[in-house]
Every structure is written in structure tokens, then in C-alpha cells.
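Scrolling down, you'll hit the structures one after another.
A short reminder: the numbers here are calculations on the coordinates, not readings from a lab. Please read all numbers here as calculations on a predicted model, not as lab measurements. Cβ atoms are built from the backbone, for glycine too; each structure is taken alone.
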Structure 1
């Protein structure tokens, strides 16, 4: 996702949360779950810009549980993010040099990148390859990212005026130093696998998935590459109207599927406490005090209940304007796995994040329908989760 370090991202989010809390009071939310599909445990990307790998592999884990009908939580898969990240960096370095540096080279990427790696190389269990070869329990990758960027920039300058056949060994050497050597074979439950055979063991086919988006600067019902830096492979998403996009999301969740979700999380209503609300800035200023009491009443001796903050109700035009003026940005990858409602009747999507479990809902975010509608870049889902008419259009 977006070319910012996670530390900076979290600082920005914390600042946003501080600013909004100075203006509004948040209610004590009570959520009722409508549907909740299976997810694996919440992970922590920590100080790395690799949400794309964490969120998409979480999505793949849920898909494998669904496809194989796995009921025992002890048998849930846990795949290595660093296996995917290692392979992605190798391929990105090659493209960066081929394009003479005219390509984003950073920690961020997008969901389709994970599918490319799975298709070309396979899957690796976390228990076999953690990629934590540099002395910390959780990812801290600023030094590695800087070393890789400096190296490929030096290669692009081409001081010999002719590239040697071994320059890629340098990229591999840096990755191997920080992440460790990837084993060619490994054993799980007494069975020997390669990454490719491990993928096939789970009956996972990367070609069974599609990404959807919704913008008007390209025709609907066509594919286009979303114009964000981290889409370095130039993967395409299928473009549909936003109301249809939301219907597809709902039907998929209610049919037992989860989705990988790319979104803007820099909005002030996306808090560090597990809530995502598309705040109406004008309503935020008016909330609270005697004006609040005027509308919701006040029992004698008790404070008035805090109402839900008012939201913007986005439409297609809102999304396009935000994308064009760079206020809808490519920030973060997560996994949507359920639908819930609060005590005010507002609809939320249940979202698995990759910021650890120290938040209010233990790593789960409740994000309003308005927020998802307004701030989504794309979603990835299994083609069988699509309505029949849309599946036919995509197949053409």
C-alpha cells in the first residue's frame, strides 16, 4: 500500500484520532453480529510497510479453510508473510532496473502481488520460515528497505555502462541477510513439501480470484490498472458502479466468503480504537454540550447518552472527486469478514487488521458502510462469490 513507513502511518493515525476526539465524544458502542465468517489469528506487521502481504495471506488462509472445509482451529493454516515479501522484492528489483528506476520501489504493494507469488512459487508455513533473521520478534524493516533501495538505485546508475549478469545476486544477498534463506523443501506433519506442492495440497488456485474497483475515469465493466504507486505490477481491477460494488461485497460476506480490502485509513474517523466512521466534519463541530442534550434529552442526575457521530453519505461523485484530489489514497490492506450493527442501527463491516491485538476489539475494526463505500480502493474475492450476471461479464 501507500509509500509511508508504518511508524509514520501510526503517528498520523494517532494524531487524527487525537484531533477528532478533541471535537467529538464517542459513544460506547454495542455491536450485534449479523454474519461472521472464519478468520485466522490477528497478526502484527509492526514496523514494516507490508500490510498487503499480511492482509492478503489472511484472506488466503480463510479461503483455504472454506475450500477444504477445515473445522478444527488447530488445523488452520498460518502462512509465512516473509516468504511472499522476499519473492516480491526480487521481482520488483528486476522490474525497477528494467525501467531505469521509473517505478516505485518500497515496502508497499497490493493484493494481486501475493497471488502472483503464490502462483509462481507456492506457499510456505510460518512455522518453517518466519523471516525474522535480524534479532527482533516482530518485523522492523526500515534498515532492510533502505539497503535494498540504495542497492537498486546504484545498479540503475549503471556505472559500468553495461550490467553484469550477477547484480541480482546482490538483492538476494541483502534479503537473505535480513530474512534468512528460504528452504527448498520442508516437512509438515511427516510429509515433505516444496512451496509449490504445499500450495497444491490446499487446492488453492490463484486464478480463481478477481479484484473489483469503482471509479468513473475509466469505463464501467472494463479492467484497468488503478493508478497508485504500489501497484508496481500494473495489475488490473474490474470497474463497476459503487452501488453494485457494495451489493457484491454484501452478497459475498453473507454467502460465507471473506474479501481482501484495500482502503484509505488516513481519515479522522478511522481511529486507533477499532472504529471506522466517515465523519461529517460539519456535524462533528456541532456535537456535544447543550445542543446534544436538546436532541437526545437528559435524565435528571445522569449525563445525556452520547449519540453516534454524523457521517458523510458518499456516492460515485464523492469517490471520484476524492480520488482525483488525492484525499482518497492507497493506505492500507485489511480483510473484511463479517457484518454487524450498532445500537443506533448503523451497519458495519467487521475487519481483520494487522496491527496486533492491543486495540479495543483485539485487532478487529468495525467500519461503517459509509466508510467502506467512500474510502475503498478495491476488494479481492473468489469469482464464485460474484453474482451470475457479473461473473459472465468478467469472463468475456
Structure 2
């Protein structure tokens, strides 16, 4: 019945799916799970998605905990008793005055803005690493996009070939119908010549049947060749989809990493951040001339760190460059807003990768339910993966 439907069935119209590099596509229906190689490759593809997502979660968790600790510090400072807050504000105000004294020098028109300078100084220990991360991520983004475009091109080529094969098979079916009809007409004519006109038509019968047999055999061979090639093309499309799924995960994670780094360093490219970093280094060198003011600033900075160390502040040293936030609630609100944005960005990445891992696991369980005869083999593969992680 399946052969009959393939031979005489109507060609199905196929719509090209809208390009979506964020979503993970599972093509379970096009996988022959009775084939050990296809079955193993499909399950390994799902396990690789789980491994990729798990690695990304491990990388993101540390940064998420750090940002959360910063947010907790802001809560701790805001909750200080009035007397202790007054002592903290006194130190902060003295630091603020010293900073204002040095603003005269910084007020030159070609100077880096204070906001950008302090933002760079807060991140001084990690900007160099951030520049390298941005360069690497931007370069990797280009590679991943090229891979996705290449895979898209290959998939479209396979789909075009599949459409050609369907068209060829339809044409071969049509030709078969024409030959069968022609053979029937020829046999009818020979029958009329033999019985109505009393002519010897045996040679005609033989030639007609031979010609029909040869023609139908050629058509059948070509049709079966096209059908086998269609099967290979279908498997090729499925393999490309599996490759696209892995590359899509990397594409989304890399894109979200770039968005997070741009947000974190308040820049739009590695080149821009590197330029700003070089300006900061020059600015920092010039400000060393204010040795006396810097010495006083250092003294009060130590006092501020010691004061904050008396409380449950995880990183007191971070606040020596955020004195205005201690004195101005609006500044503190802005810092909290930035930290919340960063944490939300990280949370989104964590949620995405968690969803990828869970979806891949559900897909494997779905394969197990759909193919109970291979359940033990598939579950053993999952166990080996989990033991390895």
C-alpha cells in the first residue's frame, strides 16, 4: 500500500519554514529509529544539546551570584541604623569633597567624562579581559552566522533537490500511464486486425508486449532510483537540521553574551571599548600628578572600606568608587537598576539554557515512549552521559 501511494500519490506542496535561529527544531518523524545509526545520532544530538546548555549554565552561575551579591550589598547599606549611616556618610562626604577638588583639572574639554571614567575605574580589573571577550565573541558571532548561512544554503539545496525528485517521480508515473494506455490501444488494434480482418497479428503482439515491457522496466528502474535518492535527501535534511540545532544554541548564547557584555561595559563594540580604555589609561596617568589629593583620597577610601567591613557587605572595596551612591539615593537607585538589568540578562540566559536542556531531555523521553523496544539502549546512553558530567 505504501508503494502504491508513492507511485500514484499526488505531490505534496511544501512550504519553506520561516528562518528562526533561536528555536530548536526536532525532526523525530523523519528519523528511522529502527536504523541503529540514525537512532544513535539523533539521541546523541539531544545529549549534545544538554551538554552545551549545562556548560553555559556553569559559566553563567558565577557571574549571576556575583551580581546578586552586589545587589545584597546595596540592601545592607540602605538598611543601616541612623547613627552608623551618619558615620558612613561623613566619610563619604569627605571623599566627595576631595573628588570635587580634583574636578578642576578634570574639567578640561578634552577630558573623559566623569561618568565614563568612574565606570571604567569600577571595572578596571576586568576591562582588559572584557575587551578580549568582546573581540572573541564578535569574531565567533561572525563564524557562527556564516555556519548558519552555509547550513541554510545546504538545506535549501537539499529541499530543492527533493522537490525535483518529487516532480521527476510524478512525471515517471505519468509516462507509465501513457505507455500502459498506448500498449492497451495497440493491443486493441491488433485484436481488431486479427479477428475482424483475419490478419496474422502474432508478431505485432510480441513486438507490442516487448516494447511495453522494456519501456515500463526503464521507467520502473528510474523511479526506484529517484525514490532511493529521495530517501538519501530526506536523511541529509534531517542531519542538517540536527547540525543547525547545535549551531543555533551557540548562536543564541553568543548573541546574549554580547548583549550582556555591551550592557555591562556600556559600549557597542570591542573597538569602542578598547578606544575608551586607552583614553582612560591616559587620563589615569595624568591624574597621578595630584599626589597630595590622591593621598588624602586613599586615606578616606581605606576608612570607608574599614567602616563597611564592619557590616555585612561582601565587597566593601567596590564602594570607594561609588561614593555618590552612598550620599544620593538617586545614584543608588541607578546602580540597583543596572544590577537588576544585568541579573535579568543573566537570568534570561540561564532560563534559555535550562529550557534547552529540559526540552532535549523531554525529546529523548518522547523517543523512548515512542520506541519502547529501544528504550533500554537509549536510557543507557543517557546514563553514560550523566555519569560523564
Structure 3
């Protein structure tokens, strides 16, 4: 089997560029594009509301996708799967519906300095509103979360640990299983931001024993505007809805409303039905491949990328013991935006900036980085083109 899967992605047939920004968003395979187009052309209908055939078909596919995701994550049941607009909404849902009413003055929320803004700002704002403390775990010499610091801060005041599975800046794979065990020993529930791990690591929420796990569909070869929040059933049943509208209620009178059981109580309004169908196709596509071999292939590409970058003399940010498909770097004293712009002139797409991780940039005392991130449609030639592009960038900026 050939694990460079460019042939499955129409964009690579029509565009000659080297795409190294999968950490931001992944391109879509033909099967996803076709599934969504087919739904709109031939089967479009809303869910849960109509007694007619198109609505019944849409509802069936919608709920089948929930079951498919439960299997993909190894959740105990599909009722633990909530559809959201993405990882950001899933995290905000937990902040508003799970933690807000539990948080008292002087309580504590623990995160790390590595976090994406989506797993930083909700907890920062919630702590501020409730006069609680936001504790930010530092990094060790490798740029990894300091587990000793975690052990030292966990206490009866800790109400949640919220950690990214994989850093979108350093690519480091955090030891979340160990962190979850430490937190649970202290009686602390854990949310995992899985935006950067869902497409690269096998996720088993029962094995991890996380309380919540959030991810976005567009990071795993699916469409934008759709995501998933996994939540343990015991927590979801305790959580009130945080948005109100149609299809999340059992009964409404002038005086009161009764809400549906999870997960539907969290899915107010007409959902992104086509997005759900696209996600179903994306996960079926991912599941049809040998994920262990894909992970090995991506690791080979990323290892080669890291080695070639080191040989080229750039400064790599972070040296995690385990790295996923992300490498951030600086080219001499050239601003990352200039590097990315010049690379783009060579049809090489990378990300430049703070990567929605400004606290980390300040912690590292750098303004921004260039970031190259790998998907399974990348190959060694893409890496070589990037290195040539860096050489060209240096010549231009001399």
C-alpha cells in the first residue's frame, strides 16, 4: 500500500503547491466532497422534524454518524457524542455547562502554557468571572509540560484539568494518560483538546479515561463547521444546556421548559447536517486505512523534516520526546511572515504567526514561528521542496 495518498485528494490534481499546513486544516478526499454534494443534490432534508422520506433519511444518517463516531473513539455509547461546530465550541460548552456552576471563589482550573487560545481563553474568562484561579503549568527543558508541577498544584480546590493532546506549536505529544491518572487520583475531571491528535493518533476515550474529548472535523479530512464533544454520560446527564432553541426540548409552556436527554439537549437549532454527512465519510475514509502504518509513515516524513531543518541551520522550537506531525522553526533573523510569503511565491504553503498561542510565544520570548505540519498526503519530495525554499528565502533576504 502506498501511504502518500495525494491521489485521493482532488486539490493536488489541480494545484502544484506543496501543502504543509495540515495542523491548521486538512484537505478533503474525493469521497467527502462527493458525499456532501450527493446529499445536497439528491437527499437534502432537515433532521428530526419531518415525517416525510427525505427528513427520515437525513435523520437516520445523522444518528448513524453519531454511532460511527462513538465506535471511532471507543465511547461506551452514542449518547456520549455531542455534535458541535468544532473543538472550540466543545470546549466552551464544557466551560459554560459543566464547570461554570461548579466553580467557586478561590477554586482553581489547571491548564498549560502550551494551550491553543481555544483551550486557554474560556478558562481564563471563567476564572475571572468567578474569582477563581487559573493555574498555568510551565514547560521543562524539552518544551514539554512539567509533570512535577502538575502533581504539586492538584488539590481539593482544583475543579478541572484542561490539556491539549498535541501542541499545535511544538508538535509535542503530551503524556495525557499519565496526567489523567494524576488528576483522577486527586478527584479532578479532565478535558482533552484533541484537535491536533484526532488525525494522527488512535483515540480510545475509555482507555484514556478522559472525562471530555473535543475535536474538529476539518482537522481529520472532514468539512469545516462540524465537530464533536465526547463526554462521559454521568457528566452530560448532570449538565444543563447552554444554548436554547428547537429540537432540544421535550415540552415548552409559558412557565417552564423540559429538555431532552443528552446528547440532544446540547444540539439546539437546525444542525450542520451536510457537515455531519461529510464527517461520516471522512471517518469512514480514515478507518478504511491502516492507521498504524499511516502513523509510521507520517512519523518518517516528520522525522526527515526535522533532520533536514536541523541540517539547514534553522532554529527548531521545542524538542519533545514524542513529536506528532508539527515542527515550528525560525530562519535566522528573518521574520516568519516574510519566510512564509517567500515560500508561498515558490508554491509552498506553511503557517507563520503565533498559531493562536500568544501566551506560549511570550513564554518563549519569540514573536512568532514558521510552522510546517504533515498530513498523509505529504512525501519526502515535499520536504525537499521546503528546504530548497528556505535556501531561496535566505538568498532573497540577504
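When relative contact order in percent (Cα under 8 Å, 6 or more apart) is calculated for each of structures 1, 2, 3, structure 2 gives the greatest result. Computing distance in nm of label points 7 Å out along Cα→Cβ at positions 94 and 246 across structures 1, 2, 3 gives 3.1 for structure 3.
When Cα extents along the principal axes in Å is computed for each of 1, 2, 3, which one produces 129, 51, 30? This value belongs to structure 2.
Here distance in nm of label points 7 Å out along Cα→Cβ at positions 166 and 310 is compared for structures 1, 2, 3. The highest value is that of 2.
In terms of percent of Cα pairs over 21 Å apart, for residues 158-341 alone, the structure with the greatest value among 1, 2, 3 is 2.
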